[in-house]
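J.: Listed next: structures, encoded as structure tokens.
No value in this document is a laboratory result; all are computed from the given coordinates. It should be emphasised that the depicted structure is a prediction, and the values quoted were computed from it without experimental measurement. Cβ atoms are built from the backbone, for glycine too; each structure is taken alone.
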Structure 1
Amino acid sequence: MSRISVDGLVFDFVCGWTASKFDEWTFYRRHFACIHEGIKAVDLLALSPDKTLYLIEVKDYRRHRREKRTPLIEEIVLKICWTLAALPPAGINASNSGESTMARSFLGAKKFRVILHLEQPRTPSKLFPRAFDPAKVRQKLRQTLRPVDPHSDVVESSRMGTVAGKWRVY
């Protein structure tokens with residue numbers, strides 16, 4: 001079982017999965033992100049045994065409000081695009097052999113899935129409201145990212161939706 005911590009959340013992937021915090025790869029941080037100002041990447045990449053590559057972005061607004069001016073959907077779409085653009089050069093040029101091998105493995109995927117893990121307060125208040133309707137975010141993601149994954153999903157630890165049983169979050 002693979003265990004990865006992202007923004008205070010712990011992701012446990014079942015046996016047979018390959019998962020990594022892509023935005024912490026040396027190749028991404030020291031080389032790819034330096035190509036252009038504003039390049040960002042998703043938090044996690046996870047390859048299932050059936051060769052589906054999950055691009056997972058994690059947002060936790062339970063304690064802090066979103067303060068970025070960029071709309072959430074636009075931010076996610078850019079992260080997906082930059083991550084997909086970074087994988088081929090990482091597979092060829094990464095000096096870290098583990099990253100290079102993992103990138104090539106991810107590039108062997110037969111299918112892509114985009115998952116936004118969006119944590120919001122369970123009991124909204126004036127101080128910490130639920131700023132996003134997951135159904136509306138899901139619909140917009142699916143419309144925008146249709147060429148990558150027409151079935152993009154928005155989940156949270158208490159409602160894992162289509163990824164239930166694939167990994168756990170706590």
Structure 2
Amino acid sequence: MFYMSLYQIDQEIQAVLANADEITGEIDAAAFEELGLAKKEKQHGVLKFIQHLENDQDLLKKEMDRLKALREMAAKREEWLRGYLIQSMNIDKVRELDFVTHKCKFRKNPPRLIISDEKLVPEKYIETEIVQKINKEKVKADLKSGEAVEGCRLEQGESLIIS
């Protein structure tokens with residue numbers, strides 16, 4: 001029975017119940033008990049696997065955090081070395097380096113806008129945006145207090161806590 005899925009076990013339990021004696025209402029107690037035990041065993045196995053997956057997620061998050069820290073260290077080191085090379089090239093007044101396997105040169109970037117004081121920018125360059133958004137906390141509070149809010153409702157869900 002252990003090889004069966006929970007769905008299949010539930011189907012078998014329903015079949016045992018459906019095959020109850022029409023007069024006495026008796027069922028095959030041995031089969032019903034065996035299926036009940038198989039279901040508990042399967043549920044326990046599913047629960048253990050869920051906890052295993054939770055542990056995997058924790059380990060993966062820790063590894064991702066470790067790799068993120070390594071990536072950030074590499075980025076900082078690269079930025080420092082880039083500045084170090086730029087400084088050296090500027091000292092020598094060199095605009096380009098050309099080696100057999102590597103090359104580098106300075107190039108002009110596209111112009112970028114720097115706004116030093118927004119208050120001094122003429123009105124013709126200012127655009128106004130109107131953003132509407134629903135205050136969900138206020139709607140939720142009104143619904144909890146019994147007030148009807150058209151187009152909205154509160155929904156209470158459930159979650160499975162595994163300890």
Structure 3
Amino acid sequence: MKKIVCAIVLAAIIVTGTAFADPRPSGTGIGIVGGFRGNWDGESNITPALALKLPSLDPYLGIDLEIRERYFGFSLTADWNIIGGDLAPVLGWYIDLGGYLGISSHSNNDWSYFNLGARLPIGLTIKPIEILDIFLAIVPTLGLGLRVSGSGGDPLNFPQGGWGGNLGIRLWF
């Protein structure tokens with residue numbers, strides 16, 4: 001049975017020819033992203049972000065900012081393409097594997113956390129013209145938070161994470 005499954009997967013890769021190619025343009029890319037975060041504790045919010053891809057660095061980079069009443073969050077993300085391909089001439093898909101590193105602070109509850117974890121962006125990209133891509137991704141996360149200030153509760157918050165999403169537009173140079 002294992003040999004049959006391996007043969008089918010190998011045949012699919014050979015037939016598609018682009019199964020392991022990143023469908024996004026190459027070069028330097030910069031864009032804006034609207035993100036959605038849904039935490040396992042039921043809390044959700046919308047976050048703006050900056051998307052960046054430099055030809056000298058392999059990962060896709062992101063800078064997220066989250067500001068709500070009495071809350072501030074800032075995180076950096078890095079995602080590496082692990083698989084992807086073209087579905088049509090202007091439509092592609094991808095799965096990335098990455099991580100995040102951030103800080104969060106709540107002034108009303110008087111705590112600050114250092115956050116880190118893993119991300120798995122699963123997305124579609126539309127390339128209407130050579131220098132532009134529009135992307136939509138579902139982004140599950142799993143990580144932990146370490147309280148660096150404040151009192152009460154456990155200093156280690158594990159697991160933390162949930163389901164998020166990104167909708168963005170990026171220009172390539």
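J.: Identify which of structures 1, 2, 3 gives the largest calculated value of distance in nm of label points 7 Å out along Cα→Cβ at positions 113 and 129.
T.: Across 1, 2, 3, distance in nm of label points 7 Å out along Cα→Cβ at positions 113 and 129 peaks for 3.
J.: Suppose you compute mean projected area of the Cα convex hull in nm² for every structure in 1, 2, 3: which one lands on 26.3?
T.: Working: 1: 9.8; 2: 26.3; 3: 12.3.
Matching structure: 2.
J.: Tell me which of 1, 2, 3 gives -9000 when you compute helix-only ellipticity at 222 nm (-39500 (n - 2.57) for each DSSP H run of 4 or more, over all residues; to 500).
T.: Numbers: 1: -9000; 2: -18500; 3: -3000.
It was calculated from structure 1.
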